[in-house]
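Below are structures written as structure tokens.
Values quoted throughout were computed directly from the atomic coordinates according to the rules given, and no laboratory measurement underlies them. Since this is a predicted model, take the numbers as computed values, not measurements. Cβ atoms are built from the backbone, for glycine too; each structure is taken alone.
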Structure P
Amino acid sequence: MTAGADRIPGIVGARLLVPLVDGRWVPDANLDHAASAPCLTAVQDEVNRFLPWYSSVHRGSGFTSGVSTRVYERARASVRSFVGAGPDDCVLFTRNTTDSLNLLARALPPGTTVFRFSADHHAALLPWRDAEVRRLGMPAGPDDALRLLDAVLAAAPDGPRLVVITAVSNVTGEVWPVAALAEVAHRHGARVVLDAAQLVPHQPLDMTALGVDWVAFSGHKLYAPFGAGVLVGAPDWLEAAEPYLAGGGASALVAEEAGRETVTWAELPHRHEAGTPNVVGAHALAVACDTLAATGWEAITEHERELADRLRRGLGEIPGVRLLGMWGPDHPRVGVVAFTVVDRTGNPADQELLAAVLAAEHGIGIRHGAFCAHQVVRHLVGDTEGPSRALRASVGLGTTPEHVERLLTALAGLLSEGPRWTYKHAEAGWAPVPDPREEPDFLR
């Protein structure tokens with residue numbers, strides 16, 4: 001039990017047992033929080049309380065429609081408080097971080113220059129392809145990141161500018177110097193959008209104090225996996241832009257003149273929330289924000305720091321394992337750890353096979369691949385061609401010390417003795433053969 005475990009809110013599936021290929025059932029060791037976090041019990045409970053009252057929003061005359069509308073609009077206030085937004089900042093509900101950043105990309109004023117680093121997740125890396133992009137490469141350290149940004153901004157042409165910053169690397173867990181980068185950006189007249197997807201589950205966020213103009217994150221990484229994300233920030237670029245999606249809700253008036261439709265678009269926030277909104281997802285996300293804020297960040301960070309320290313220390317002691325990092329072992333991190341493995345002959349091990357064996361023989365879920373961050377993984381692994389591969393273990397509120405110890409013991413045994421089962425590679429990847437594990441009833 002960690003120091004802050006007694007104050008950690010409950011997680012759905014905390015007592016879930018999963019089958020192994022040898023017929024045993026063991027507690028699920030979910031060490032893949034960085035991809036998607038499990039649902040908070042409080043979120044499940046509040047969603048279930050709301051569902052009987054769920055109805056249409058924004059113009060329905062029924063009582064339940066009014067309830068749903070208030071739930072949806074009240075969710076904006078919870079998100080606003082959670083991220084430390086200013087009173088004039090708008091809160092837009094989206095599908096996820098990727099959707100949020102693509103929305104902002106469609107709202108850039110003509111002639112905007114975008115500045116971004118190569119270490120970003122693809123959600124922050126790819127949406128700006130229709131803009132003039134200045135690529136800042138892979139900084140050697142936080143100070144180098146500041147120097148790179150300062151130099152490139154100083155040499156850039158006049159006009160609107162947007163700097164894209166990742167708060168926390170989804171590969172290494174390293175925390176970026178957000179406030180310092182934002183200060184450099186603003187000194188050169190640039191605005192800042194923050195990809196906070198990997199920050200908000202682990203540490204508090206105050207976008208006003210950090211000096212960022214927009215922040216984006218996903219509910220499914222914040223223990224609210226109900227299909228909602230947010231974009232929060234300055235309204236002017238968003239208000240001036242055509243709707244991200246054209247349709248009902250985004251339009252205030254539609255008429256026909258001279259054989260064509262004319263549209264008067266709605267004001268924010270509805271301008272960029274076309275279609276029936278995800279009321280349940282927005283409510284779930286708001287409950288997660290309120291629950292984490294009420295829990296207190298000291299308990300959360302204590303719990304995760306102890307687990308992450310043990311995970312990094314233990315992995316570093318296993319022969320053949322190399323931890324990945326951009327800026328050295330002492331740089332601040334959250335509980336996300338990427339690593340590569342070599343086998344007993346010194347050759348790179350098949351990372352995908354290792355992940356499959358850990359799941360099938362030990363009930364451990366980790367991530368393998370390039371984590372939608374191909375450039376930084378290739379840089380850290382050292383490959384110059386092709387899609388590089390690594391493993392990633394990530395902790396969160398649902399992680400226990402036993403989960404971490406099970407991974408360390410299983411991985412060390414696997415590297416010294418090999419798998420105990422037979423595995424075959426098919427189109428879907430490595431799988432045990434035979435695989436006697438039964439799927440849950442609802443999939444049969």
Structure Q
Amino acid sequence: MSDSDGSADADEVVTLSVPEMVQATYVVTTSSPPEDVDVAAAQAALRLPEPLRSGALQMLAGPLLTLEVWPVEEAPPLPLEYLRMFGATPAELGAAESATHVVICQAAFRPGWPPAHEWHARGVAAALAQDLPGTLIDAFMPQILNPQQALETLPDSEGRVTLTRWVLVPQSPDDRGIWMTTKGLDRHGLPELQVLDVPPTLAGPWTATLSAAAVVLLRHWSRAVDAADDPAFVSVPRILTVTGVDVAEAYGDHVGGDPGVSVELPLRLDPPDQFDEQTFLTVVPPEDYPASSGEFLAQVCAVLFDTPSTSILRSQHTDEMDAAIATARAALPSARVRFLAGEIEPPAHLLVKHHLQTDEADEFVWSTVTSWADPDRVHGVSMSDAETDPAVRAGRPAYIEVEDIVDWGIWIDGEGIIEGGWTNRLLQ
């Protein structure tokens with residue numbers, strides 16, 4: 001398979017367009033604007049370690065890295081609502097809004113590796129935000145950054161970065177699960193990755209999976225772009241092989257991870273439906289995968305993170321268990337009200353435990369709730385494989401009659417059930 005030309009089978013690769021240049025923009029809001037922004041930028045660059053220092057000074061000497069100062073009333077408006085969505089505190093927003101001037105730092109560079117536009121623009125802008133002082137904004141996210149922490153995201157002495165500090169994984173719940181995307185691959189000229197209908201209980205593992213996939217995709221992309229002469233298009237593998245080493249690298253561990261643990265993630269190129277929408281590389285099950293998409297997502301986590309596919313607790317019919325079920329069912333309507341009002345939101349998820357009746361035996365399984373419009377029926381995703389019903393599998397959509405629900409709980413990844421779960425308390 002070729003990374004840089006069209007010789008590979010078309011079914012084995014995804015062909016992507018390559019922009020001529022990629023850009024980075026950082027904003028520093030301040031009430032102490034520099035008298036000479038070029039001098040201030042050069043002084044900020046001198047505070048960077050080598051080789052970033054020399055690279056930033058070279059870009060400042062030419063047209064690739066520029067800084068401009070604007071009175072706040074003449075500058076483009078700040079994206080305050082997006083800054084709030086990406087975690088800005090009221091104090092940070094207040095400091096940004098009260099500034100009298102805006103310094104706009106922009107850099108442009110060719111796609112490939114290293115991403116000099118991002119590294120040098122962030123380095124100069126962060127150092128400048130410390131010098132003035134001012135509030136540092138990454139306009140790509142957009143996100144307010146702590147200047148010192150922003151400097152710590154720059155490459156180490158061996159040119160390595162922690163990708164999860166540059167590429168985030170936002171998530172949006174819907175009635176079929178969670179929509180997860182990367183946010184940051186576009187810094188390199190790449191489409192963002194996405195995965196659809198993730199079972200809520202797999203949000204944590206799939207954040208790590210997408211981060212590792214971003215490492216692998218960026219590696220293929222950079223090699224292909226760097227190997228091509230003035231490329232307009234390059235090809236990357238349609239199936240990404242992600243290992244435990246890639247997971248570790250995504251989080252800054254460049255020597256850890258298990259190379260023997262690996263999964264294959266097929267990609268589908270999804271162009272925008274409209275001109276102003278976004279192109280995505282969507283992670284999908286293999287074409288011949290025999291089960292549901294949710295089961296594929298669960299299987300990936302089971303292999304990559306050694307998560308169990310089933311969790312079965314045995315119980316006997318007792319007066320205490322009957323009382324626990326009665327307590328849970330009495331509180332179930334209030335749980336639905338809270339769910340519909342949006343009061344149970346990530347990282348918390350609503351779970352229900354429901355009764356399966358088969359010819360063999362009675363069994364109780366947990367499912368996450370994704371939709372509850374009908375008061376008598378819940379739409380969810382099964383959390384485990386059933387022993388008695390082969391149709392109930394981890395990650396598979398579940399349709400649950402409310403009359404079959406015997407317990408409910410609010411669950412947070414890493415903490416377990418933090419509220420409810422009356423029957424589980426007896427079992428444990």
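Relative contact order in percent (Cα under 8 Å, 6 or more apart) computed as 22: which structure among P, Q?
Answer by label: P.
Here distance in nm of label points 7 Å out along Cα→Cβ at positions 177 and 249 was derived from just one of the structures P, Q, and that gives 2.6; the source is Q. Looking across P, Q, the calculation of P(r) over Cα pairs in 5 Å bins from 0, in percent, for residues 265-304 alone that yields 6, 19, 15, 16, 13, 10, 9, 8, 3, 1 traces back to P.
When mean count of other Cβ atoms within 10 Å over residues 121-128 is calculated for each of structures P, Q, structure Q comes out greatest. Of structures P, Q, the largest value of Rg/Rh (Cα atoms, Kirkwood Rh), for residues 81-128 alone belongs to Q. Taking mean count of other Cβ atoms within 10 Å over residues 225-232 from the coordinates of each of P, Q, which one would give 25.0? Structure of origin is P.
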